[in-house]
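Novice: Each in structure tokens, the structures are laid out below.
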Structure P
Amino acid sequence: MSRTRMVCVVSAVIAAAYGMALASFGASHVAREPLKHRWLFVWRDMSNPREVDRVIERMPRARAAGYNAVVLSPTMPEAKAAALREAAKANGLSIVAIVMGNSRDRNYMEGVPVENALFVVREGIALHVPDNPTEVKNGGFEEASGNKALGWQWQDDEGVTTFIDREVKHSGQSSLRMESIGKNEHRHCRIMQPIKLQPFRQYHVSVFVKTEDLAPADPEIKVLSRDTSRQISFQTFRVERTQDWKRYDIVFNSFDQTEANLYLGSWWGKDGKLWWDDLSIEEIGLVNVLRRPGCPVTVKGEDGTLYEEGRDFEPIRDPMLHPWIAYHEAPIIRLKAGTRIKNGERLRVSYYHPIIVYEDRLTSCVSEPKIFEEWREEIKHADTLLKPSAFLMSHDEMRVMNWCALCRSRKMTPGELLADNVRQAAQIIRDIRPDAGIWVWNDMFDPMHNAVDNYYAVNGTLKGSWKGLDKDVGIVNWHGGLEGKNCRFFADLGLKQILSGYYDSDETGDAIAKWQANTRDIPGIVGAMYTTWEDKYDAMEAWAKRAWGGG
């Protein structure tokens, strides 16, 4: 619904009566039509009955502050859902269901390809063998000249922020210590060496880390292309401010790279100490291998003979498949009786595996039909359980796309694949609840946000993804950092928008007030949502006061 602007001088009494948010510009005020959608966002595990109770307990506060909807996951027990519905009704709150996240089947994560990895047959089994072994030079930091670690191409501020520590070590005689990183004018403290890679192979990096009063606690391992223009590894890990030695495992895919730069360090450090030791890298095979129609596994002899699963070898599965756990013991290939594969034969195995972005972010395939079947059942269940007034689709931060065989067979860009996906998703909601509102996060459809080229591990451009948005799909715009600069784009598409503010930091509401002031001339700004990912609700009244005038 388009908002109507009334430009006039109004008193605080009139503003309160209409529940308007005021934006001040010198002596004039711009007043809005009351925001139709005033949402309170909840990002908690609703399968926990106590979390549902906490939402219910918060509802009177929400009503008093002028909120008219609560946004949450429908994954809750039936009895609790009934209590939630009753409490929402009593407090004049509608329910918005968050739906259409990742598949429940781990095999349906988007897979990146491994091509022709070498396996060698011995006594009825085939084991992975790197045919172009990669290794780290001086990964234990035993070889040094003063505070310089030998074998590494460069090291920041040796003897100032980086040191060879012969007293504290995980094993051997020494480790690498990083200390007082803030002494570097850019707050960088890194060490790097080039490594060789085999294209489209799966690699495992292992390292031990110790910390003492480290602030911020943000060490990273990065693998970048040799010219540093492209990121190859995307997984990060979490350390405590102070912790004893702990092992971390990172898994990445080499994509089309034959060389890379391997970094250890901190890019935003300040105080405290950080130690590294026993770093290693190895090519691995079949860890978290995905088995679904769009992720085939092929086993060939080096002469090109294609061997058959079930005839020449047992079905290939990873019994420990867990996409959120990057590394574990690799599965093996077991040969069947009567196999055509000979003892000692060298096999070339191609497969797909998931990759983690940051600590735990994964993306499901956007093309597999099963995904849409799951979503249809999810919408039916949510509708039965909560009778929501609207649905918020979880299409956001989709960082791996268009690598599996199914996606690539469609000969579409990632933007086109995503447009088709969100179009089908919205139609599922219409089929089941034609009267319900349909909303989606802005970022994956926003050319000023994530709908761009070279987005993480997306294979191709995401431009044009917005073409999948119909006029009745609303945008939940969470890019507060742009302060409204991207709102005109969606308005020009004829789409209504909710400004998703707070984001765990706008305690006074100043940011949402500025965001609204900057978009005062943009049609279709119909709501605001208090959005906390950290379960912070102390500011919900103050924020609402600035967003729409409060209760």
Structure Q
Amino acid sequence: MSGHARRIDCDVLVVGGGINGAGIARDASGRGLRVVLCEKDDLAQHTSSASSKLIHGGLRYLEQYQFGLVRKALAEREVLLKSGPHIMRPLRFVMPHAGGAGMRPAWMLRAGLFLYDHLARRDFLPPSETIALQAHPSGEPLQPRFERAFAYSDAWVDDARLVVLAAIDARERGATVLTRTRCTGLQREAQRWVATLRGADDETRVHARCLVNAAGPWAASLLPSTLGSPQPARPLRLVKGSHIVLPRLFTHDSAYILQQPDGRIVFAIPYEGRYTLVGTTDLDYQGDLDRVEIGEAETAYLCDAVNRAFAQQVVPEDVVWSYAGVRPLIGGEGASASRASRDYRLETDSKGAPLLSVFGGKVTTFRKLAEQAVDWIAPALGRRVPGWTDKACLPGGDLFGRQPSARAVRQFETWTRTRQQQYAALPPELVARYARAYGTRLGTMLGYCPSRDALGEEIVPGLFEVEADWLVKHEWAHTADDILWRRTKLGLHVPPHRRPEATRRLDAWLGEWAARRGIHTPAQLSRLLE
């Protein structure tokens, strides 16, 4: 640890590098505020990379009468799809229906889908419908007892990349983003916050006019009680959600929403081409927030959900990957964890330097949450600038200009085919993956690439040096896990027994990359991105 701490003066210090923290840093930077974002681990390392990968209104929240949340989320679904058509795409859902425990009556489903279609404006997603499964591709993998289904539209998102892109946008608008930097001390004064931030080998003292507590599951415990009460007006409920990944259960592009005997629903979603993502569970959690793992009972529950619906039966040994995260939900005491609200709450405190704490929230509403947060922060700091993110593309999303457009959503595949023609010397499936991950920045990453050899060494299957170099220089990737499981999902495509070897090989390459550039500490590597 250096004996001398550097100092940064800023308007806003955001603690927490998940989707809400990155979103607030992005919005605030775009309104001309000086922002520092610190995250104790990697961006999106915890809850924000452990979602069901959906941008959705939340059909099941209608039966809990959360109409405001659903309307807000449905409106945001449209905004987000247009702003990031490379990392998000429309997804059709099929809900098989038959008699039995856990099945909602058909009339209830029709009424719910009617509301889902009409609660918010829908620019390009098709409406819901009833389908006969015998004559529909989605019926083929299901058990014969399912004769009809209800279909509706939502969207898929690469959640971890969404966080990274929000952070990139914040940095490009002037924010300082410090990953692997823990907030270890806070002192509140009348006009400023004094924060101590510690990395692996350096210390930073931040003087900020406003503090944003966006620490997710840690939000209720971030601030010492001497600074006032950081506890939400309604208690924060920590709920663990787990997912499993199975070899592909079906070949079409739709997803399934499966009703369970206990009244819950489980998603089965096409994932990474060769797999099916199944989740999620809802269990109250009181364990170590840094070591959240799926339990055997959860794996069995999700396998049972698959076996109730699909002709192909699975067992826990079929699972090729799993992940779990803890969602900080608002209230819901006395009810099941699945019924706790997915809405968010912003709590403000002006007794001294301004403080804003974020409790709850979901990926779909991150942009709106950030906008509302900065709508309070900016005037509190004497800056009255309107919101802007509803009319801005995420980095790489500007396929047809700087304004978000439905055209980009509709024509993304055509745009990708043009990139494949442009880079005809590269495997088409590789260019398609790059297009999905980097959008219009694909060309900046690849540059002039006349042949596959120009990509450099293939460090692990599917990962070439040109991409790894980009991820370190531009996207805060420090370790193999950052690249294999968050910036890309290439770790999933490595056979489980080969993953430790792939991780060691990539970590060794990253070490050699740093040594060639005279980088010997994490702090020096972090300086590259400031």
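Novice: Rank structures P, Q by distance in nm of label points 7 Å out along Cα→Cβ at positions 40 and 376 and report only the one at the top, that is, the highest.
Specialist: Working: P: 3.6; Q: 2.3.
Greatest value across P, Q: structure P.
Novice: Shifting gears a bit: Give the label, chosen from P, Q, of the structure having the highest value of mean count of other Cβ atoms within 10 Å over residues 104-111. Intermediate results must be reported in sequence, preceding the final value.
Specialist: Values: P: 21.9; Q: 13.6.
Evaluating mean count of other Cβ atoms within 10 Å over residues 104-111 on every structure, the highest lands on P.
Novice: -5500 is what came out when helix-only ellipticity at 222 nm (-39500 (n - 2.57) for each DSSP H run of 4 or more, over all residues; to 500) was calculated for one structure; which of P, Q is it? Could the numbers behind the result be given before it?
Specialist: Values: P: -5500; Q: -9000.
Only structure P yields this read-out.
Novice: Oh, and also: Have a look at P, Q and say which one yields 16.9 for mean count of other Cβ atoms within 10 Å over residues 168-175, as calculated.
Specialist: Working: P: 16.9; Q: 20.2.
Corresponding structure: P.
Novice: State the single structure among P, Q that was used to calculate semi-axes √(5λ) of the Cα gyration tensor in Å, for residues 152-399 alone, giving 38, 28, 16.
Specialist: On the way: P: 38, 28, 16; Q: 37, 21, 18.
Only one of P, Q returns 38, 28, 16 for semi-axes √(5λ) of the Cα gyration tensor in Å, for residues 152-399 alone, namely P.
Novice: Looking at structures P, Q, which one was mean projected area of the Cα convex hull in nm² calculated from, given that it came out as 29.3? Please report the intermediate quantities before stating the final value.
Specialist: Details: P: 29.3; Q: 24.2.
Corresponding structure: P.
A short reminder: the numbers here are calculations on the coordinates, not readings from a lab. No experiment lies behind these values; they were computed from the predicted model shown. Cβ atoms are built from the backbone, for glycine too; each structure is taken alone.
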